[in-house]
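The following blocks contain the structures, represented as structure tokens.
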Structure 1
Amino acid sequence: MYEARSLAWRTDLMLRSVRSTVTELGDCVRLETPSDPDFYSGNLLLFPAAPGPGDDERWVRRFREAFAHEPRLQHVMLGWDDPRGERGVVEPFLAKGYTLDEHTVLTARDVQPPPRPLAELDVRPLTSDADWAAATQLHLADEHPPGVPTALYDAFIHRQMARHREVVDAGRGAWFGAFLEGRMVGDLGIFVEDGLGRFQDVGTHPEFRNRGVCGTLVHAASRHAFTRMGARVLVIVAVEDGPAERIYRSVGFQKTERQCMLTLRPGSPAKAT
């Protein structure tokens, strides 16, 4: 299997390996999830370096060729395996309606308690159908992306949580809930392979933000991963310079890399070439 240079992409491919296929195509790598063509980050091309002049045409043409057998795909998603996260020549893509996502990649080999620990928070792995249903409802309570119909977004959340549970049930990781007086107010997943662990979908219920839930949850789950799951290094990918990044840094995570990707979503004002 292709081993990415970037920790972000390496752990992305690790996360997808239960339901997705990774194929080296010479000039790029195809990640494909045949069971879910609407899963953007499960159906993409990964190139070895940032885009250069003319790649707005070459890369998109390559995507069409690589997924010619899958007419259900309505998006284009393109990434590049550069740990530095260089942007490259993205302006021609942006002019065609693509969005550029830039993320900070943070890592830790140990963690420290957050500045405002929430002592009454009970953090534990999910163990029942009721736990998973509560986690799904927590993510449904989050703000929906602008322009995405509620029904479509809700269906995506249900599929996403089902994917996460499938990976947990395969013995690849654990999903943690944070409970206050029996109510789930936060959750996250950690998946580990060969000592490398990756966080997924860290969430806090909107009514319980800014109360120390996230920092306490991340710290407790990290300790569990280090002591019980065989993790030696933990990886979190966060929106660059966002509030979540500050929380992760407060418990000991450090900026290590950057990750960039380009996406053309269905209904974008411009069409891909």
Structure 2
Amino acid sequence: MDMIRDQGVRSLSMDMLYGLPHQTRGRMAASVQKLLSLSPDRLALYGYAHVPWMAKRQVLIDATALPDSEERLDLFEAAARMLVWDGYKEVGIDHFAREGDPLEVASREGRMRRNFQGYTEDGSQVLIGLGASAISRYPQGYTQNASTSSSYAQAIKRGRLATERGHAMSADDMLRADMIERLMCRFELDLPEIAAAHGVPVDDLLRLTAPLRRRFAGWTATDGEVIALVRSPRLIARLAALALDAYAMPEGRHSRAL
């Protein structure tokens, strides 16, 4: 790490997985201690997603060795407490950063964004994905490269883009995407601000957010026309966002909320 910093790298980010097979609180704590000894500027705690129907190699993992939902939450909270105790600031739902880090500053100032790589202070509307299965984001939608390395390599060798599929976003898609990102980054929805940004009436947004407010009645508060997550926002933000997602998959068929 010292060598990396000596070469002029100003910000180091590291990821850690929780919810792994045979992972216990003690093992998690030991891993966090090792990570802290490296003193990264940013950290992210990602939950392991067991999706053998998508990643066939995961059938080799004994599902009974995986922590259950309660144990996963315990692992996450134990790691988060250690990071906060060491001086890191909570950023979004699963990121941590040193005070003064550009990401921490962006979070504090309400400028933070969320993309496929997690949270970022980069305000660009374009994210170019390179490599097999990589997803690119544009103002008007998404594209995804060929999912296998061989197909991706063949396309590149032929001198063409390796794009395999895409999705052109409708006005409703863009509205919902903005609302979900705000919820994940700020834990609140300023309906007049959103209405002005998308040219829609606030009443339409009140109807759109009705399922969210109803489903999370004890977890949200409405101050005028601002809806905020007020109880354990970092733990429920992902679930709350599902109430706004028109394409939400059945529970359990992809990544988990924790």
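Quick note: the coordinates plus some simple rules give every number you see, no bench work behind them. Quick caveat: nothing in here was measured; it's all calculated off a predicted structure. Cβ atoms are built from the backbone, for glycine too; each structure is taken alone.
A few comments on the model shown:
- Among candidates 1, 2, the computation of distance in nm of label points 7 Å out along Cα→Cβ at positions 112 and 152 that gave 2.8 used structure 2.
- Source structure (of 1, 2) for distance in nm of label points 7 Å out along Cα→Cβ at positions 24 and 248, computed value 3.6: 2
- Origin of the value 29, 26, 21, where semi-axes √(5λ) of the Cα gyration tensor in Å was derived from one of 1, 2: 2
- For mean count of other Cβ atoms within 10 Å over residues 32-39 computed as 13.8, the structure of 1, 2 it came from: 2
- Cα Rg over 2.2 N^0.38 Å, for residues 128-223 alone - structure with the largest value, from 1, 2: 2
- Entry that produces 14 once relative contact order in percent (Cα under 8 Å, 6 or more apart) is calculated, selected from 1, 2: 2
- With respect to distance in nm of label points 7 Å out along Cα→Cβ at positions 160 and 200, the largest value across structures 1, 2 is given by 2.
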